[in-house]
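Right after this note come the structures.
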Structure P
Amino acid sequence: MIRKILIANRGEIAVRIVRACREMGIRSVAIFTDADRHALHVRKADEAYGIGPDSVAGYLNAHRIVNLALATGCDALHPGYGFLSENPELAEICQRRGIRFIGPSPEVIRRMGDKTEARRAMQAAGVPVVPGSEGNLRNLDEALALADEIGYPVMLKATSGGGGRGIRRCGTPEELRRNYDRVISEATKAFGSADVFIEKCIDRPRHIEVQILGDSHGNVIHLFERDCSIQRRHQKLVEIAPSPQLDDAQRALIGDYAVKAARAVGYENAGTVEFLMTPDDEFYFMEMNTRLQVEHPVTEVITGVDVVQEQIRIAAGEPLRFAQSDIERRGYAMEFRINAEDPKNDFLPSFGRITRYFAPGGPGVRTDAAIYTGYVIPPYYDSMCAKLTVWALTWEELIQRANRALIDIGVYGVKTTIPYYLEILKTPDFRAGRFDTGFVEDHPELTEYTTSRPTRELAAVMAAAIAAHCGF
């Protein structure tokens, strides 16, 4: 049994894990830097401990975090997503020190984090991969020769990359020459590795991923797919489950590929197998994320499976409670990443104090947030401050409910992506369920919206001004 978990993360995902622990009767331990002293996850956890003044380094010190887990009597550690969640060193330290790591083994993390090794594993398992280099590129000349062979455009990628970094589209030999050293530099700075590889660029793909669960008893299942095609610069904005663009045969095929991929590497715990779907409806393996995904709520909503709780049970050595035939999907769900960004200003981050926050409610609405009225969003982390997930029985009803929920939610004091999402919902292509990864670039007019301050916000501003003037 797992009785106490240290959460090696911050923000909304740390709050999410605290809630799962509380339902399971497990004590939770939060960690925080000085910048996060007043963060919501610190308030929600059963215990919370500071990890120093450096806003980022504290969350990246694997040895110190594991030492703290031991000192506070934890028997498990959940890495969340981001930071050290896909760092095999953290899993190895936990393994050596007798702490259960709530995720896959360090060997699997390392293997699937190396994109060229992951490609080899998928090819051996019979999962289709995008045509490209068999391993890491030795030099620019090899890259140019291979690009001529598979045909332009190509994607130059960091082998250890992720999060949209260390990746460039090259449409000509000149672009490949220009970007080769840039990608190596980005890869070295971001991931500590200069290794890069090349793939055929699939123009206008749909980005489809499958949530999988595997236990230590050899059981692997999938929880259906998510459509993550609405993205900007390889960063996801809106996620949908199931994809409105797949039929049942395609859904079964991609689910089977995902289970094969997980079995091929002996995967345990929760993970995501990501695919590109071509305009000709062919699927190609892209990568495997060996952690909990930001967008897991849409899967939970359509299946009723609590993915975080299942992660904990798997880490405790329990077998999966479900067979594949037990997993049913119901309706559609859509998640909006509420980012503190200004879409009208090239999505520039908008950090600062939340002067008012109103969570939406009503049927089929879920909010995962790290903010509250008066909270100051620090400038040191990702700009996502909340996730709005909406569910409905049909795609048409989902669009209407999403529109209502986005109008309901109120985040004031900073710019957010909320009005941008309202514009997305108006577009005929989106409403018809037709979109690919080029959607945002195809619709630059979506940032031309106008906004007006709601009456309640104007009233609050006026009241504050009167109080300041009168010395209240």
Structure Q
Amino acid sequence: MSSTPNPDLRNDPSPSTATLKAADLAHHLHPFTDHGELAGEGGARVIVSAKGCYLTDSDGDRLLDGMGGLWCVNIGYGRSELAEAAARQMRELPYYNTFFKTTMPVTTLLAEELAELAPEGLNRVFFAASGSEANDTNIRIVRSYWQKRGEPQRTVIVSRKLAYHGSTIAAASLTGLASMHDIPGIPIPDIHHAPAPNWWGEGGDMSPDEFGLKAARGVEETILAVGPERVAAFIGEPVQGAGGVLVPPSSYWPEVQRICRKYGILLIADEVICGFGRTGEWFGSQTFGIAPDIMTVAKGLSSGYQPISASIVHDRVAEVVFDTPGRFPHGYTYSGHPVAAAVARENLAILRREGIVERVGADIGPYFQQQLATLLDHPLVGEVRGVGLMAAVELTRDKAGRSEVQPVGSMSTPVRNACFANGLATRAVRDCLVFSPPLVISHAEVDELVSILRRSIDEALG
């Protein structure tokens, strides 16, 4: 039953925190949230402003943003250049579509820039508004590819356990988190999940490189179980972000690529988290030597200032799918949205102009990893893993045996809550804390992050 809008919110230019929380609980449905639990905790924290690497809430409390929003605010908050780029484009052309054999200058120029930045051969760009939409697009592209190649039985896509590829029905099917498969019909047919390269959780007595080969062979075993003649593509994040920042051993990606080539399977690199400097290169594919047929990008493409994503397609795929007769029956209202494209172009210009990607690779990324590694002297920290400006701190009461914490989340959740109380925004995944701060974070801010995290572990678990 609908309710009359709250007059306090309609007429008050600065509603109180209590008023906003009440309205939020009454009307706003949050992603990935237990709403009963949220109500029991008094409602959501209300974020009202941000600058650099810091958030400010409606009570005036400041938080160091250890997650860069949601893996995305690469250039930090408060960059007026992006606001100005959006305003200019809104005044000139706020919207048009790309359906009717039309385009906009800014959209075409962004596609050209992405082709220049991407690994060799990835020259064609299909725009969407989220990583989920882009990965849905990828399913259609790879299945269309094999259909036009005369092998329509190649419909299977192999993903991995603990993978995250989005939350639409199709993208959630690619995702390898059991919690995402909570309703009938997910995964959709012909999606299979191979083992993840999770050395801490599953490596046992093997060295990381030994386990990397084992995990890659798990991909091959999945392909063989399905039948190679039925497999269209393999999809993988260079580093599995939401799965716990699983950095693959050096042996892993070369073997996965060998397997894909052996069976003629297309390789999709999901760069939604890793792209645009997060790993210290423009793309995680460059960091790990991956040569994808399709790359999914989003998040850091606009530093989260506007919703935009893309599938960047290699010439060898585009020539089959897009350069042969027949319509490609797929697209979104906001594909190539001119305002989002203008913001993305300015974001890329800032990344280049300020040498931000290079700084992550040569300076702040190594410093971040080194400072987090000082936590390894803590009796409850089992592993610190990461690359560039993404990392996970694994909590454990069994450093030697690496047994799973029971119940899952019983260590990480209290630490995450303590971090927020102490002024640090982070995220708990199983029993690790994960981090992806803005790429512009300073050495002093890294020190602050590590100090708050250590204190929060002691307070929550001491």
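Every number in this text was worked out from the coordinates using simple rules, so none of it is lab data. None of the values given here were measured: they were computed from a predicted structure. Cβ atoms are built from the backbone, for glycine too; each structure is taken alone.
Starting from the value 2.2: which structure in P, Q was distance in nm of label points 7 Å out along Cα→Cβ at positions 55 and 135 calculated from?
Structure of origin is Q.
Also: Here relative contact order in percent (Cα under 8 Å, 6 or more apart) has been calculated and equals 19, so which of P, Q was it run on?
Derived from the structure labelled Q.
Using mean count of other Cβ atoms within 10 Å over residues 15-22, single out the structure from P, Q with the greatest value.
P
For which of P, Q does distance in nm of label points 7 Å out along Cα→Cβ at positions 183 and 295, calculated from the coordinates, equal 3.4?
Q
Taking mean count of other Cβ atoms within 10 Å over residues 127-134 as the quantity of interest, name the structure among P, Q where it is greatest. Intermediate results must be reported in sequence, preceding the final value.
On the way: P: 17.4; Q: 25.0.
Largest calculated value belongs to Q.
Thinking of P, Q, which structure, once FRET efficiency 1/(1 + (r/R0)^6) of positions 103 and 391 (r between Cβ atoms, R0 = 41 Å, to 0.05) is computed, gives back 0.90?
P
Ok, one more. Can you spot which of P, Q the value 1.02 was calculated from, given it is Rg/Rh (Cα atoms, Kirkwood Rh), for residues 151-278 alone?
Source structure: P.
Can you spot which of P, Q the value 21.9 was calculated from, given it is mean count of other Cβ atoms within 10 Å over residues 63-70?
So the calculation was done on Q.
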